[in-house]
1. Of the structures I, II, report the one carrying the highest value of volume of the Cα convex hull per residue in Å³.
2. Please compute distance in nm of label points 7 Å out along Cα→Cβ at positions 22 and 62 for structures I, II and give me the label with the greatest value.
3. Identify the structure, out of I, II, from whose coordinates relative contact order in percent (Cα under 8 Å, 6 or more apart) was calculated to give 33.
4. Quick check: -2000 is what I get for helix-only ellipticity at 222 nm (-39500 (n - 2.57) for each DSSP H run of 4 or more, over all residues; to 500), calculated from one of I, II. Which structure matches?
5. To which of I, II does the computed value 13.1 (mean count of other Cβ atoms within 10 Å over residues 38-45) belong?
Structure I
Amino acid sequence: MSETTLLQSRPIKEVRIDAFDQQYVARVKWYLEHELQCSLIPMSDERGGYLIRFPPGTLEEVHMGASTQWTYETIIRFPSGITLKKYTRASLTETQKQRVDLAFPNRVLDGPKPPKKNARRIKL
C-alpha cells in the first residue's frame, strides 16, 4: 500500500461481508482461521453472506483519498501487521443493496486447496 495519511483508526470486532464464489470459501476460511485467527460464520438469513469475527487488537483504518463517491475503502489491520482492504459499495438504485467485500491476497484465492480436517497420512 502506498503511503497515505491516516485519518482515523478504531477497533473492529466483526464485519458482515456479502457472499462470494463458492470455489473460494474453503481457502478463505482456512486463511482467516489459521493465519489471521478469525472465524468465518455463514449467515442463513435472506441477506446471506458471512460474518467474520476478528481477534482482539484488530483495527479498521480510514486513509485520506482512499474512497470514492460510490466506494468506501478502509484497511483492516490485524495485530500481526497483516492488512486486508475492505470495500463498502453504495447501492446505485433503490432495489440494489449496499455491498461489503474484503480483498484477499491472490495466493489465497489462486493457491492450493487447504488441507482437509481429517486427512490421514499413510506411511509407505
Structure II
Amino acid sequence: MAGPGFEAAVQVRLAEDAAAECSVGEWVHLQADRSTGPWVWVRHRDVEPGTAWLVQPPAAQEHDVQANVRWLVSPPGAAEFNVFMAWDLYSRRVRFAEPGTYTLWAESHDWAGGTVSSNELTVTVRP
C-alpha cells in the first residue's frame, strides 16, 4: 500500500533526437518516466477500507512510459499524436498542423488512485 510520504511524479522530455523547434508536419519524439513511492508491505486484511493497495508494487522508477500517459497540448487543436499506429506501440510522437508555440505536458495515474501532472515542454513550430 502507499506508505507515509507517498509521492508520484511524471517527468517528460523531448527524445534525444528531437529539437524544441520544428516545422509544420514534422514529428517530434517524446519521452516520459514515472516514479512512485514509498510503498509499504502489509497483509491484505490489515489494509483499511479506501486505502490504495496493490498485490505487487510497481517499480519505484518506470522508464519510457510515454505511451502510457495522457498527453495534453495548449493551445489545443493543432497537435496530432501517433496513437493509432500499431507498429509503433511504445513510442509517442507529436506533429503540429499550424505554426506557433505549444506547451505539452502529461498526466498519469499514480498507482494509488490519483492523477499526477508532469513538467511542461515548449515546442516552437515554424511554417
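1. I
2. I
3. II
4. It must be structure I, since only it matches.
5. Of the structures listed, the value fits I.
FYI, it's all coordinate maths here, none of it is from the lab. The shown structure was predicted, so the numbers you read here are calculated from the model rather than taken from an experiment. Cβ atoms are built from the backbone, for glycine too; each structure is taken alone.
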